[in-house]
Structure 1
Amino acid sequence: MFDKKSREAVKGYTLAVGRTFGKFLTPNQVTVITLLLGITAAELIYLKLFVLAAVVFLISGVTDWIDGAIAKAMKKATAFGGVLDSVVDKLTELMVYIALAVVYPWLALPAILAATMMMWSSYANQRCKSVGLEKGIGFFQRKERLFLLLVLLVVLELMRGTSLEPFIHALDSSLALPVSWFILYTIAGLSFITGMQRLYATYKKAKK
């Protein structure tokens, strides 16, 4: 959904942010911060502190963007940095799925399926790049997955009926199960479709 045109629209802002943070941080340092935030988010999920987990997970998404902004603005992009960023992206997301499966066994199957399809889509993306296609083909990418995971964490917090009250009433526990399943199966299904889009694009490119 966030295509090349969207990225071009905010390019100036991205470079400005990159220059600001690049004065005292390197891209790889920010990537390590992203990893630490991901670990913290997973631990907060395990402790059932879902609102805090959502906040930390959101911040990790921001720092993931900042490391790329620094690399572009300060011209510090390296092959190793690209690999490290990609590995950390997948690891932080996987930890969230694993934490959800551990805390709520009834989410284990959809969480594992969502994680599997996320990795499938990511691998298909790497195959796109291997034949010279631009990365990020497909309509459902990491930003969309992170958004749905944030929604899921809020749903789980509402099910508990704790920190968001009295601002928002607790969600009926009978609704939490189907809503949580729906979100995770949506992530799995759309990730699979996106992976197929990428595989088909690779197939067409390889035939030329």
Structure 2
Amino acid sequence: MNKSAICILDYGSGNVRSVYNVISQLTSQVHISNEKKDIIASSHLILPGVGAFGAAMEKIRKLIPLSILENQIFGKKKPFLGICVGMQVMATVGREFGEHNGLNWIPGIINKLETDELPLPHVGWNNCIFKKESAFTRGFTGEPDFYFVHSFAYVLATVNNNSVIATTNYGTDFCSIIQKDNIYGVQFHPEKSQKAGKLLLTNFLST
């Protein structure tokens, strides 16, 4: 793996430390920050997420310099990974506890899971079914299991269906891995997904 400077974006999300703990096993060049200088100095950016869409967006807009972040992602083309709610906020709108505007980086809507009477939230291990090849999922065989905790899921705009890298079934199929150019998102928690999670994060750091 090359020497990378990983910035885990800090906006008060509850799982920032657990993401840091796993990434620090893969590289020593990792820190937690929302400072402009650290975002600019980074090679890779990670946005963790726990909690509701609207509350997460409120904190992100308040604590993270979005103009700087977007310049690094869209201008400098730095790899970006959104985890769970950190993936969901990339959508246009989230419909959790009302309707809230997202970042609109990958157009779509965050809707409540239609689970066919299975309980919500969707908690525990479930498999990902790969729909297309990506360097992000290199080295996986079959349908690997990851750890999920969520009640809402990404419904991409039709024009962006080619951004779906993997789906998962929980009463219905939903997007579990998405990618648009250098932007990646996972609905599960790779930091809680043991060997499979570490492989996915290793692939991300190698992009």
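What follows is calculated from the coordinates using simple rules that are stated; it is not laboratory data. Since this is a predicted model, take the numbers as computed values, not measurements. Cβ atoms are built from the backbone, for glycine too; each structure is taken alone.
Please compute mean count of other Cβ atoms within 10 Å over residues 35-42 for structures 1, 2 and give me the label with the greatest value.
Between 1, 2, the highest calculated value is found for 1.
One of 1, 2 was used to compute helix-only ellipticity at 222 nm (-39500 (n - 2.57) for each DSSP H run of 4 or more, over all residues; to 500), and the result was -6500. Which label is that?
Source structure for this number: 2.
Assign the value 14.8, calculated as mean count of other Cβ atoms within 10 Å over residues 19-26, to the correct structure from 1, 2.
The structure behind it is 1.
Matching task: 20 is the computed value of relative contact order in percent (Cα under 8 Å, 6 or more apart). Pick the structure from 1, 2.
2
For Rg/Rh (Cα atoms, Kirkwood Rh), which of the structures 1, 2 scores highest?
1
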